[in-house]
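What follows are several structures.
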Structure I
Amino acid sequence: MVLSDGYPATGDGRRAIGERGIELIGVGILNDAVETFYPASIVVETLHELPEREFKVLAGALLRR
């Protein structure tokens, strides 16, 4: 799971990570840029909604496996 407040600062390593069977989930904090960079993502507008939303998307990813 990647937490972000904007655009990634590093190169595009997600293709290599995906080839190894690791699913990346972008979590945008007050910024929807993660929707561009990660196939699975959520955006939170307030910090108190982060735990519930984050674990919901994580549970969904785990149940798919």
Structure II
Amino acid sequence: MTVTAGTMVTWTNADAVFHNVSASSGAWASGALATGASYSYNFNTKGTFDYYCMFHPETMKAKVTVR
């Protein structure tokens, strides 16, 4: 996903199992998200930010590009 600096991104767990959102750098993490739970993070700095789910690190990973 690509956003402009200052954008707040929200992730919502729509699955029946726990997930989370963790920055690969360790800068932020949501903690465990149960079904229906959400986590928001405000991307104020330009760059590319890799993230993953700590419960499923091999298959659930992505990045946010901030311009």
Structure III
Amino acid sequence: MLQQILVAAQDKQRIGIIGAICPAKFDEQLEKDIEYLAKCTQSKIVILDDIFMEKQLKNYNTINSMA
């Protein structure tokens, strides 16, 4: 994942937002590395991890149970 971001980051005009999605807990060092890249490229960052995914699943189940 980090290598893909590094390749894209070589052209700073190409990156406006860095998004990382993982249905498990992010490795703390990976998260810090992505945050550093976002800072270097002056990009925004969005990390969707296990906590975010759990919330989305709960919302999905709540909506579907009402139908």
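A short reminder: the numbers here are calculations on the coordinates, not readings from a lab. What you are looking at is a predicted structure, and each value in this text was computed from that prediction instead of being measured.
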Legend entry - Ranking I, II, III by relative contact order in percent (Cα under 8 Å, 6 or more apart), the structure that comes out highest: II
Legend entry - Read-out helix-only ellipticity at 222 nm (-39500 (n - 2.57) for each DSSP H run of 4 or more, over all residues; to 500), computed value -18000, structure in I, II, III: III
